[in-house]
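Below, each structure is written out as C-alpha cells.
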Structure P
Amino acid sequence: MAAALAATAAIGMLVVPLTVAAADKPIVVVELFTSQGCNSCPPADELLGELIKRDDVLGFSFHVDYWDYIGWHDTFAMPESGLRQRSYVNRVGGRYVYTPQLVIGGKEQVVGHDRRAVDDAIKATAARPMVNVSARKGDAKGQWVVELDPANLSGPATVWLVTYDNRHDVDIQRGENQGKKLAYHNVVRQMDRIATWDGTSALSLPVDMAAVWADGRDGCAVIVQEAGFGPILGAVRVAGN
C-alpha cells in the first residue's frame, strides 16, 4: 500500500459516501494510548469501545511498546505510536508519557478512564471550528475521492491516513494482565503522512480501496492536523468492507 501511495500521492482506503460538514456535526478525534501490558488500561479500552459507537466521535487505539519489558509484548504495538504520544506530550510541556492516556482533538490530554474529563474534552473540542472534509465515490471502479474545502489556516497542516482493525480480543498470557482476555477497538495498524496542505485551495485526493483490502484492514480515516502534532482540524470517518 505504501508504494501505491508514494506513486500517486493518493490514499488507499475504504470509505462510505459521507460528507462531514464542520458547521453541522464536527467529528472529534479521540486517541487512546494503551498497552496490553498495562493493568490500568482495560477500563480505558472499554470506554473507547463505548465512545466509538457515537457518530460524533472517531476513536482509535494506539498501542505503545514501552511496557513490553514487564513481561508481555503487546501484539499491536508500533514504534510510531510511542513517537506520536511523546510528540503530544512534548508540545504541551509534559514530563512523561503514560498509559492509559487519551488525547482529544490533538490538544486535550486526560487520563483514559476518567469519563467526566473525557466528556468535557469532547464537548470543548466539538465547539472549535473545523475544516470541512468529505468523501465521495470516484468515476473508476473501486476509486473514491477525499476532498478538503479551502480554509483559513494559521499554518501548514498534515493530512494523515489511518488504517485500523475494528476489534481484537486478546488472551494475555504474561505480565500484569496475565490470564485476562481483553477487547481492543479501532486498533491502529498503520498511519501514513500523505499530504501537506496550507488551506489556500481545495485539496482532492484519489482513493484506491484495493490497497486497504489487500492489507486486510477493516477501516480507515483521514485526519487533518496542524503540523507538528498540533490540534486536529478535521477528519472524515470511513468504514470497512
Structure Q
Amino acid sequence: MKSYGQFCPIAKACEALGERWTLLLIRELLCGSHRYNDFKRGLPLISPTMLSQRLSVLQARGLVELKLSDDSKSREYHLTQAGLELEPIVMGLGEWGARWVRSQMSDEDLSVELLMWDMRRTINGSALPDNRTVLHFEFKDLDKSYRHWWMLADGGEIDLCVDDPGFDADVDFVSDLRTMTALWLGDVSVAAAEASGTLDVRGAALLIKNLPQWFMFSGFAKIKSGFVESSTIGGDSIEVAMKR
C-alpha cells in the first residue's frame, strides 16, 4: 500500500491494515480460522492468489505467524501479540457497522457460504444432544448447487456439509437467503419470520423448543440501528440519527 507520508500512528496503522481483505482476514483469525480452507470459507470471494499475498504480507508485518497444528501434521496461521491486540478495534468496527450501515445491505452483499460458515461457528453444540444431531437448511430462492446445506453436530463438534450426509434431519429450516441472513443478524425473530411465512422450522419437538439455547445469533445481533426515525422535509424522506 502506498505510504501516506505521515508519521502519525493512525496513518501508519492505516498503511498496515487498510488494504482490501486485510481486516477481514484478521476477523477470520479472531473467529478461529487457522487454515487456508477455513479462510476460503469465510471469504468465499477472495482469489487464491490474493489470499496467499495477504497472508504473506500479514506475516511480514508481524501480525500473523505459522505454527504447527496440535497433531504436528500441518501448519496453521495464528495471530501474534500484535495481531491479537487488534481484537477490540475489529469488534468496534463491527459494532459501528451494525449500528450505522447494516441497513445498507443489498442483494449483492448476501452470501450463503459466509452465512452458513458463520452460523456453523455460532451454533452452541454443547446445548445439543450428546448423540449425532443433523440440521438441514433449505434456501428456496437459490439454485440446486447452493439450495441445501447440512450441519452435523456430534460431541460438541459441528461439521458443515454441502452434500447430503445420508442421515435424516432432526431439524429442517426452510427459508430464503435474505430472511435467514436477517434472522442471524438479529433483524427479525424466529417467531416473526414464521408468522410472515418466510421461515418454516420443523422437526424434533424438544430441539425446536430449546432452539434459543443452541441456535445462537451473530455477536452483533443485539446492536440496534442508529437510524430509528424517518422524517419528511420538502417531500423528501430522510433518516434521523438517534443512538439508542
Structure R
Amino acid sequence: MTGWVPKRFWTSATVEPEGAGFAVRLDGRAVRTPAKAALVLPTRAMAEDIAAEWAAQGDRIDPETMPSTRAANSAIDKLSRQHAEVAAMLADYGGNDLLCYRAAEPPALVARQAAAWDPLLDWADVTFDAPLVVTTGVMPAGQPAASLARLAAEVAALDPFRLAAFHDLVVLSGSLVLALAVIGGRIGPQEAWAASRIDEIWQAELWGEDAEASAAAARRRAAFLQAHRFFGLCG
C-alpha cells in the first residue's frame, strides 16, 4: 500500500519577524513543527533558507529535500527539551575519538593519519587545554578526565539549533575533536570530511571502490556538509 504523501497547499512562503526571531509563513499562515510548536528561527538567514525549501516543493512535499526544516524541527521539538542528554551523548565521543586510534602499519597509512589528525589534536590541546591520548589498535585508551570535561563544556554551551548541526558533524565523522575544529573554523568541512575517511579511502585505494559503499559515503558527505551549512545559518 502506498504511504500518504502530503500535498502542497500554499502558493507563497514568506519570512516575518516573530518575537525575538523569525517565522516562516505559507500564504500568511505560520509553519509549525511536527509537535505543533511554532517554527520560530533565531536568524533571518535560517528562516529564509527554510522558506526557500518550502517554496521549492512541487505538488507533493518531500521532506528529504528540506534538510534545514528538519534540523530546525529537531532543535525545537527535541533538543530544546533534551539538550543535556544529547550534549552528554555527543561529548562521550571524546572518550573514543576517531583521531586517537591509529594504525600500527603500513607506514604510509600511519603517516597519512598523523599528518591529518595530529594538528587537530594539537589544536584541541592548545584551544581547550584538552590533551588526548593517542593509541594504536582498537583497545580503549583512557583519556584525561579534565580534558573530557573541558570538551564536554564546549558542547553543552551550544544552543539547540547549533547542537542540531553539531550532532550530525560528530556522528557522521565519528570525532568530537573534528566537529569542534569545523565549527571553530580550524578546518573546512570538505577537508574535515576527507580527514574522517582516511581509513576508508586507504582501503578503497588498495582493493577498489565498492559502488554501494561509495553511494552511501556520498550521502553521508552531503549530510555532513549540510550540517556545517546549517550551523552557519545560526548566526
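Starting from the value 3.6: which structure in P, Q, R was mean projected area of the Cα convex hull in nm², for residues 128-167 alone calculated from?
Values: P: 4.9; Q: 2.9; R: 3.6.
Computing mean projected area of the Cα convex hull in nm², for residues 128-167 alone on every structure in P, Q, R gives 3.6 only for R.
Going by relative contact order in percent (Cα under 8 Å, 6 or more apart), which of structures P, Q, R comes out largest? Don't jump to the answer; show the numbers that get you there.
Details: P: 29; Q: 15; R: 19.
Result for relative contact order in percent (Cα under 8 Å, 6 or more apart) over P, Q, R: largest is P.
Using the calculated result 12.6 for mean projected area of the Cα convex hull in nm², pick out the matching structure from P, Q, R. Walk me through the numbers on the way to the answer.
On the way: P: 12.6; Q: 17.8; R: 15.3.
Here the read-out was taken from P.
Tell me which structure, out of P, Q, R, gives 3.9 once distance in nm of label points 7 Å out along Cα→Cβ at positions 136 and 224 is calculated.
Attributed to the structure labelled Q.
Here helix-only ellipticity at 222 nm (-39500 (n - 2.57) for each DSSP H run of 4 or more, over all residues; to 500) has been calculated and equals -6000, so which of P, Q, R was it run on?
Values: P: -6000; Q: -10500; R: -17000.
Checking each candidate, the match is P.
Just so you know, all these numbers are worked out from the coordinates, no wet-lab data involved. Note that this is a predicted model, so its numbers are computed, not measured. Cβ atoms are built from the backbone, for glycine too; each structure is taken alone.
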